[in-house]
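Here, each number is a calculation from the coordinates, and none is a lab measurement. Because the structure is predicted, anything quoted here is derived from the model rather than measured. Cβ atoms are built from the backbone, for glycine too; each structure is taken alone.
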Structure P
Amino acid sequence: MSLLSVGDAQKRVLDRGNAIAATESVHLDRAQGRILAQDIVSRLTQPPFDASAMDGYALRADDAVDIGSELTVIGAAAAGHAFDGKVGPGETVRIFTGAPVPEGADTILIQEDAEKLDGNRIRTTFAVTRGRHIRPRGQDFAEGETVLKSGIFMDYTHVTLAAATNHDVIDVYKKPLVAILATGDELVSPGGTPGPSQIVASNTHGIAALARECGADILDLGIARDNRVAIATCIDRARKAGADILVTVGGASVGDHDLVQSALLGSGMTLDFWRIAMRPGKPLMVGSLGDIQVLGLPGNPVSSMVCALLFLEPLILKMARKAEKRREAVAVTTSDIASNDKRQDYMRASLKRTEDGKLYATAFDKQDSSMMKIFARSDCLIIRAPHAPALSAGEETAILLLRPFAGA
């Protein structure tokens, strides 16, 4: 099987994934970041009455046409405590923000524009206009109005609006369930004690973190030893759990100790492809196991994470009905970069933004796919197309942002 280009591989991965149709009802406390599955129709009118927008005095505009008009204060109205009566000629009600405007009143004189007199009387020091500082009933939304449409990403503003319309539970699309399996006799879990020939399994935790950022739920299948039965048992767990995506880490090649592909094929996987013309990350395996999309990532940590960024992230976002993340940008290189071979290269680099707004990328000297510290320190990946000519310092290049970058 020949090597696929990165672009072709991405298209084939995305073509396999479908947006999840299943929905669930969740409390507003768990609605943030979810995709709304049903329109939200308001159960009430807001405001439910004409309300004062300021602290002051509710009165009739006709009674305060001229500055210096005097009125008698006949009561008070506060939020949650309406004045039980009617404002007549020459009368006013002390009112506070959010309180219902009393019957008969049609404007609010703010408290700074009222001079207090003896005997529960005030004198106006500012001209009033009818309707001023009054929030009319239904100004925000009305009962029966569709305030949020299905398909919207629920951020904090939408959660606030849903609550204001008197909904405590809403329907959202289910999150994709991503099952993650590490394989290899050489692996131990973080916190364990590695043997003389073992290392700590780190990839799955980074992949899980990335998947959660994209809106997925995680099923941690743990570490399967280099044994077809052990691997097949974990695959069966993913099936029974209803996983949407199965991610395996390590063992995706076809060497004597790389058993993942054969175990998956034995479990009924249809293999699409398993090698890509990219560096790092050549041995990427893609297939399907019934309705489960399978991504077999390389075992080297950086290779694994770069492949997760390029293939797993967009697949999850599509299945979760979320917008694609814009990670591509352009930067100026700070050093010469040699010509590239037939594989698309992703070079770890730091970034700096200058006062003119330009990004400058500095590639790290060491690019070994096992070096996690450099990857964590990187801000971006410099993208080198297959057979790209040498690049001189000061020339522009495409980059892939690893995280949002403001720069200094």
Structure Q
Amino acid sequence: MSSLDVLRDRADAALMHTYARQPLEIVSAHGAWVRDADGRELIDLVGGIGVNVLGHSHPAVTRALTEQATVLIHTSNLYYTAPQVELAERLIATAFEGRVFLCNSGAEANEAAIKLARKWGRRHRGGATGIVALTGAFHGRTLGALAATGNKRYREPFEPLPAGFVHVDANLDAISATVDDGIAAVLLEPIQGESGVVPVEDDLVARVRALCDERDLLFMVDEVQSGMGRTGRWWAHQHAGVVPDVMTVAKGLGGGVPVAAVLASPRADVLEPGDHGTTFGGNPLASAAACAVLRTIEEEHLVERAARIGEYLRESLLSLRADGVPVAAVRGRGLMLAVVLEEPVASRAGRAALDCGVIVNAIGDSVLRLLPALTISEAEIDEGLRRLREAFAIARTEGGA
């Protein structure tokens, strides 16, 4: 048996079967590359599902972790620590005036935002607690975040879920028609990542902001996947020229370390001592890593770079058509892109890609999601696309084309 087979058997016996894992054992990584147990190096175009914004093992992150671990790892939120305050200040500087609650994951951030919206509605909307979310949305797998999620595949096995959520299509008339006296907030992702990188049009984002102002609602954006400079702005909603009342952040914030945040404007900042909490959220170790990520993105101008390199990646993906790859479209922004295929070969292509030395993420049978590091080079994109081209040739052969 190979070492992968042995590890897979151990995992099957010891770990719950909650993931359909790919046949790859990653033992180390650097930059845009990962190394498997056989010593092969693969180009990572998924980046831990958008987490590794600086690539793997970035020196700034490893240095921050090493230095912080030698002096203070955890204290709880009963006390003050400088890294936590610095992290909150840096987040505010990239986004909008407000205050920050720090936690551990995107689902936790959205849970906190849901609680905030309900308390705000009770205080400012005559007891309203409802939240409008979009069809196709994904906000997490905890019960409250799952209730906000608009995908039945994730929801139905765990019903009944918390009440108070209404799902509508990304259409202003539909959203407006749903708002009544029981609604406190509208929650949306500027780009729906788990649905296959589906952007919400800038004009609609701006109109929803205006609707919330008109109807006295909270406008909340989930930037868990689309934030941290990935789309060519610090936050994807900034393309629409709007400022939300509440924003949730995670994934790339810690560059691989679990950390998340909720940023609330002064209008929305209603949580008080005892309303919410977390044991690990924003501890010195995670906060130091996140500060290093934010500092590096700023100093190395990676937000602007994501826009430029993202266009290069988009054009490179479209050029695959010349080699017979069935690319119908490339959608998304910056380095948050999806290849939409004319044929249902995404799953086969994703598996073949591993054999060819490149990691992509198949969303169903017709979409490949790409979320590479903001530091990826044009040469690495060229090599990744060369390997992906080979993978499609294999997938076509396997499919009998």
Structure R
Amino acid sequence: MTSEITNALQGEKLRQLLRYVSANSPYYQKVFRETGIDIASIQSPEDLKRLPFTTKDDLAGFNDDFLCVPKNRITDFVTTSGTLSDPVAFYLTDADVERLAENESESFRCSGGSEEDIYQLMTTIDRRFMAGLAYWMGARKMGAGMIRVGPGAPYLQWESIQRFSPTVIIAIPSFIPRLIDYAVANGIDYKASNIKSIICIGEPIRNPDFSLNELGKRITSDWDVKLYSTYASTEMGAAFTECIEGKGGHLNPGLLILEVVDEEGNVVSEGELGEVVVTTLGVEGMPLLRYKTGDLCHVYYSPCACGRRSTRLGPVVGRKQQMIKFKGTTIFPPALFDILDMVKEIELYQVVVSKNEFGNDEITILLPLQLQTAVFKEMLYSLFKSRLRVTPSLEFITAEELTFRIYKQEKRKPEKLVYI
């Protein structure tokens, strides 16, 4: 699709969206009224800069005011994961659920999938989790098979792999080393399975230069599979998924208008880092205008080697709210994860960020008790010092307690990072 066709498509959908929220969204009616914005003056994505941003605080503080339909028209009730704050409600109509299916079907095809594939879902499809439903709907729309195993349970994962011969895994990537370790410990020839690729969600498996990070290298050094990175959120109801080239997640321009902006709100140039801002197209229940995700990514506007011309996003470098100022150094959690993932002996860890009596950030790494040796601690301190120039505190607890802290029953994702 050429840029001219894309702009025309997005311009028409944007105008429809503005008319729709002006007629149906209490929140945006208030914004237009208070700012005096004439929506007729916004004709193209380039005109969006005339509108104010929508923030996470707006969404949390006026949650139901974003709803554009009566609740008796809602098909699916979901919430955000609540990583940094209380979960926010999102309401999907039947058309919104179909939009999810369209997005995921295209995402699967982008990552080399087809109706010949069988997907094994290693994330939850319940607990008000939008993504699990989206994956199932996308596979169904594409005509592929889906095995809904859910998170954890290595025995059941391998029993399903051996029984049904899936070709693609959908999983949080940090679970894969545990899956491999279980196979080795139980005499399972995992390399003889039909798995050819893994769609990685929730965690980055690449560095900003698109090379595999330590977790990605750890997986592929043990298992000859292709890794595909994805970036998505409940708020956008869509995903940026890598193609075979592995050079960033592709935008679906029919579902989102993307802006990547600097601190002043200006769109950044090719390859630069900025905050991801999305405007959702074709959403009935809770459409969003210029929603600031808080996620920081590098953006690429140039055509991809795969032939697609859509804008691409690099891996999430960090979240603005998760920026840590530690001993004069700015750190984002993925940098800490990358170092910990380098060490083969570390199977479990949790990063705890707290404030000291002076209001400064402190970082403590929780690790299994069996690693508490002078040699191991010195090695890890040296690794942090060489990579980040600073060394966090280390605390060792039992593997059982650490597992309980990370894999909480009420949480949909492992808690590798906590703030106290």
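When helix-only ellipticity at 222 nm (-39500 (n - 2.57) for each DSSP H run of 4 or more, over all residues; to 500) is calculated, the result is -10000; to which of the structures P, Q, R does this value belong?
Numbers: P: -5000; Q: -12000; R: -10000.
Computing helix-only ellipticity at 222 nm (-39500 (n - 2.57) for each DSSP H run of 4 or more, over all residues; to 500) on every structure in P, Q, R gives -10000 only for R.
If distance in nm of label points 7 Å out along Cα→Cβ at positions 43 and 339 is computed to be 7.0, which of P, Q, R is the source? Intermediate values should be presented prior to the final figure.
On the way: P: 7.0; Q: 1.0; R: 5.4.
Only structure P yields this read-out.
For mean count of other Cβ atoms within 10 Å over residues 139-146, which of the structures P, Q, R scores highest? All intermediate terms of the calculation are to be shown ahead of the outcome.
Details: P: 14.0; Q: 21.8; R: 18.9.
Top value of mean count of other Cβ atoms within 10 Å over residues 139-146 goes to structure Q.
Suppose you compute semi-axes √(5λ) of the Cα gyration tensor in Å, for residues 35-114 alone for every structure in P, Q, R: which one lands on 26, 21, 15?
The read-out was computed on structure R.
Of the structures labelled P, Q, R, one was used to calculate FRET efficiency 1/(1 + (r/R0)^6) of positions 59 and 275 (r between Cβ atoms, R0 = 41 Å, to 0.05), giving 1.00. Name it. Mind dumping the intermediate values first?
Working: P: 0.00; Q: 0.60; R: 1.00.
Source structure: R.
Of structures P, Q, R, which gives 20, 13, 10 when semi-axes √(5λ) of the Cα gyration tensor in Å, for residues 227-266 alone is computed from the coordinates? Walk me through the numbers on the way to the answer.
Numbers: P: 19, 11, 7; Q: 19, 14, 5; R: 20, 13, 10.
Corresponding structure: R.
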